[in-house]
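**Student:** Given below, in the form of structure tokens, are the structures.
A short reminder: the numbers here are calculations on the coordinates, not readings from a lab. Every value quoted in this text rests on a predicted model; they were computed, and no experiment measured them. Cβ atoms are built from the backbone, for glycine too; each structure is taken alone.
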Structure 1
Amino acid sequence: MRRFTSRGTDDRFLSSVIFLLLTPAFLAAQAGKHPNYDDDIKPLFARRCFACHSAGEMRSGLNLEAYAGVVKGGNSGDAVIPARPASSLLFKAISHEEGAPQMPLGGAKLPDPEIALIREWIQQGLLETALSLPKGPVGPSLDYKPSSLNKPAGPPAMPESLPPVTLAETERANPVTALAASPWAPLLAVAGHERIYLYNLARRAPAGELAFPEGIPYVLHFSRDGATLLAAGGKGVQSGKVVLFDVKTGNRLAVLGQEMDVVLAADVTADGKLVALGGPKKVVKVYSVAGGKQLYELKKHTDWITALEFSPDGTRLATGDRAGGIFLWESTSGGTVGNLADHKDSITSLSWRGDSQLLASGSEDGQIIIWNVGDGFPIASIAKAHQPKPPQGTFGTPPGGVLSVQFAPDGRLVSVGRDSTIRIWGMDGKQKSASNPAPALLTKVAVSNDGNLFIAGDFQGRLLIWDGKASVTLSPHALMTAAR
């Protein structure tokens, strides 16, 4: 099974699937036991669905009375897709996904625990009985061993002799608009105003700074071998560029792009030969680093390009936009590989796992999705990953967007969002741990080269460095000002 092109929603099918309130009695999946059709789902369907979707009354060709009928689907195709709840028409209907008919028709949305039961059944492979084996496509292993791909032969690059920065410094720190950690050295890069702060995580001390007179850096990426630092950004409605720095010397290796607005997303391939960039113009441009020539453009996006990243093996480019669209491309040719279409709001961050088999995406819709790039399906969808609690005395639900995601060297996924918390996730979508909420909004996240430190930048220009138990807060702006 291969998914990449999104399935259309058939309103005739969805409008005929009627779910009334499901009683909590049917949520009695025993501890340690995944829900199955015979024990958990069929009784639920019998109470609420058989009147319209049974052997005697198969509206839209859908029979929920028999397990085979559920798996077969209806006139509009698959009702449920094993291990893919976010792509299943039935689940979209009962979860009131935006843009899809809401079920029960004309009724209130089912309580979250009841929706979760159906989601779990689909996610675990549509078990028929307690003794059944799960259905579903075979995806990449969730077990991951750290890779030595792109590891430098000698000592990893650290700043040695950087040129002085003569640009005027602001009195107050800017929000952290970009943050990156070297994959092989204890080195952190933090965006400032017309400069990039470098910080030694091992010594817990400043390691220097780099001038970025082009404007505000909105993107920072170390190359996969850690020898080069990519910085991209610019000045709003004026200009945007990508600059490649030698980490050891601070020398500029290349300056690419002649954008008329800021660059919001950029990356460099593992071999250092290609740079991709994008921004408000809705177009991804790919350049040759050696000659500075633009090689090709990607024009399928319908909104601002907000995130992009090359795969560690250099074969794929993932790009995301402000409308929630994600595309996969062949890096060298720009050929379309597929689209990943489950997010409903702006893509804020993309991150590849070290083996190039999984891609994580974070979005303002509150979801983190971990994608199997082999078939284009999610292997895990984390809803409301960073939903903050409403302030006391207020009404309504505050925005719960995900602002940054990053795979750690050991394969865990780290994220920050609008709840001002660092969260660590397993590949099964289960939370492993979380920091205490920070006093200011956390905007970006990075992971140290050894995987032991989780670093978040905040809206006040500070860094929160968390080791999974305790945290410290520091200001690169203040540290560099004191060191000058």
Structure 2
Amino acid sequence: MQDPVTRKVAVIGAGMSGVLSAAHLQRVGLRVTVFERNQQVGGIWLYCKDAAIEPEYPCSNPSHIERIGWDKRSGKIRQRILHAPPGSAMSPERALPKTVLMMPRPCYDNLATNIATPLVQTTLNPWPKDTPDFVHHCKVKEYVQETSERIGMRKVTVFGAYVTNVYKHGPKWNVNWKVLQDRAETGELVEICHHEVFDAVVVASGHYDAPRIPDIPGLVEAKAGWPARVLHSKSFRNGARFEGQNVLLVGGGVSSTDIAREISDSAQTIYQSTRNGSFDMPASKLPANASRVSEVVAIGTTPPDSPAPTDSPFTIYLKCNRVLHGIDAIVFCTGYHVTVPFLPQYHNHSITPQQADDKVLITDGSQVHNLHQDIFYMPDPTLAFVGIPIFNTTFSLFEFQAIAVAAFLSGIARLPSMDVLRVEYDDRVRLKGYGRRFHILGDEEESYVSRLINWVNGGRSSRGLPLINGHTEAWKEAKQQVDLEILKLRALKVAESSKEQTFAQSAGSH
């Protein structure tokens, strides 16, 4: 595949994947501009006490673009559009301290890491030696921001930038973005639109943005009639609002189980509804006042015009024919769509993953299609992604991906031909299937990184450059401990499932 002629690279997102991308792109001499919606670096680790912007209920369309939250403190919602010359927002004197683009993240009060810090670190900024294995979200935010300061990222970042469209025109990538500014002299909100061209684009915008909310009969009516009592986990902050309530958590993964623990001291009773999926946590990890129930098939509500509608509890109908009465609140812990709304030309939510052609990126929102090694868009690898794989050690993996992107865009390493990439991709589809499983690394992470590093070092060696090291022995030892814990969880889940089947068979014989 022909080497790209790259000088300017746009990086979308200033979480850790964006920080690492910017760092390694700059290390190989490329000019970088980072676009970040918030006013500071940190990504999902930026805590905001305000709840996230509410999505549509249900929300099953991954092409849905999150609406901008307008600050209405002045009581005025007038807006005026100004078109600024390319790059003008980069000058320090044009910083936008009053930008009112509000994008609260899914970080809640007591969120902490669930991966040991020896695994979640980068070569740019190792954790201090006395750092505990698991730390509060504020420590992670500080770590990400400290890493960004070490590389001087603030100087190349446009904060408050909402990227609206990214498209290829000729040999160049065009990036459109906008910022919102409060004009003191007029009291109006002004939307300023910008445009700039780049040789390549790196998408580092993360996974946790567009909530996935299933279409359950009765959900629309429940949300419309009692909006404060139906929410997605992205809006969860603490258990105070659930004092004395009966709460239904929809979904059985890590976030659902963690939220069950968070609200256990305030809620009266907690039900966790699952489809018994492969990503569910063992039921024994739930607190004492929580129990697991089967899939929700319908939500029953009292008509809003009936007496005391705000106090009327929901009735939940389960697949096993059980009915839950007196449910005061519902929290959807159903995950997120994989989506890149600023690349709409690569979305096609009208087809299934199995129907994806060799150009589309997003279909049903369960995966990103047509990426080599979950990084390079095969039809045009000057569009690259960092942070797509799931079930991995995040920061350390992101860094190796960023190194690979920098190696390709700088011409140090070359990709094979399109035919070779397509054969490899199709083989992977046959092996892993479609959907979330396609991006799971798990116990394949070490071999995945080895392939990336060997490829990068092949290019570096041919140019007489020093070789890049892969995982350290300390990392490998820490990863072995994590793998053992995962095996224990799997064994526990199998044992619980076997016990449930035995009980069901026994009950059915009477």
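**Student:** Once Rg/Rh (Cα atoms, Kirkwood Rh) is calculated for all of 1, 2, which comes out largest?
**Tutor:** Structure 1 comes out on top.
**Student:** Okay, next question. For the read-out FRET efficiency 1/(1 + (r/R0)^6) of positions 419 and 443 (r between Cβ atoms, R0 = 30 Å, to 0.05), a value of 0.50 was computed from one structure; give its label from 1, 2.
**Tutor:** This value belongs to structure 2.
**Student:** Then there is this: One of 1, 2 was used to compute helix-only ellipticity at 222 nm (-39500 (n - 2.57) for each DSSP H run of 4 or more, over all residues; to 500), and the answer was -8000. Which one was it?
**Tutor:** The read-out was computed on structure 2.
**Student:** Here's something else I'd like to know. So if we calculate FRET efficiency 1/(1 + (r/R0)^6) of positions 123 and 395 (r between Cβ atoms, R0 = 25 Å, to 0.05) for every structure here (1, 2), which label has the highest result?
**Tutor:** Once FRET efficiency 1/(1 + (r/R0)^6) of positions 123 and 395 (r between Cβ atoms, R0 = 25 Å, to 0.05) is worked out for each structure, 2 has the highest.
**Student:** Hey, relative contact order in percent (Cα under 8 Å, 6 or more apart) derived from one of 1, 2 reads 18; which structure?
**Tutor:** 2
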